[in-house]
Structure 1
Amino acid sequence: MQELGQFLPLIFLFAIFYFLIIRPQQKQQKEHAAMLEALTKGDNIVTAGGLLVEVVKVEEDFIKIKLNDTSIVKLDKAFVNKKVEA
């Protein structure tokens with residue numbers, strides 16, 4: 001029983017760490033993955049570089065985006081920060 005008392009503060013610290021850091025980060029990753037899956041043609045997004053662009057075509061690992069009227073480039077889905085509502 002005394003051994004359990006020695007580990008109780010460590011267990012308590014791990015519980016705090018889990019609920020304050022790990023769990024919210026997992027929730028945020030799930031929300032981001034759901035946002036990526038929901039992207040469609042015509043959506044406006046912000047890239048990791050801070051560019052505001054329009055989605056032209058969604059592919060498996062990449063997204064074709066329109067930078068301006070003449071430039072269409074491919075962007076890795078990992079570099080999409082957020083979707084911007086019009």
Structure 2
Amino acid sequence: MQIAKQYLFAGRVQGVGFRYSTKRLAMGFDLVGWVRNLDDGRVELQVMGDEGEVADFIEEIHNSPLGHHIQEQEERRIPTLDGVVGFTIR
């Protein structure tokens with residue numbers, strides 16, 4: 001089943017290569033979506049794919065060196081990402 005989720009990561013997540021590393025990790029999964037810095041210092045990730053793929057991708061982020069920079073994570077379901085192709089940095 002395809003699901004779409006938004007994640008907001010807080011901590012030392014800007015200026016550490018978070019977006020580029022997230023994009024690189026996404027290449028190992030069958031997902032579409034994007035990642036971007038927010039003005040308040042958080043990073044926003046929107047991702048769509050099979051529920052198991054999304055869960056495995058988020059787990060991979062936490063198990064990578066990026067996990068050390070994440071202090072808080074918010075997660076919510078969102079409408080499907082219509083028209084999004086691939087995984088990009090915004």
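None of the figures in this text is laboratory data; all of them are computed from the coordinates on show. Not measured: the values here are computed from a predicted model. Cβ atoms are built from the backbone, for glycine too; each structure is taken alone.
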For the read-out log10 I(q)/I(0) by the Debye sum over Cα atoms at q = 0.10, 0.15 Å⁻¹, a value of -0.21, -0.48 was computed from one structure; give its label from 1, 2. 2
Identify which of structures 1, 2 gives the largest calculated value of mean count of other Cβ atoms within 10 Å over residues 5-12. 2
Distance in nm of label points 7 Å out along Cα→Cβ at positions 29 and 45: greatest across 1, 2 for structure 1
Matching -7500 (helix-only ellipticity at 222 nm (-39500 (n - 2.57) for each DSSP H run of 4 or more, over all residues; to 500), computed) against labels 1, 2 points to structure 2
Note: relative contact order in percent (Cα under 8 Å, 6 or more apart) at 23, derived from one of structures 1, 2, originates from structure 1
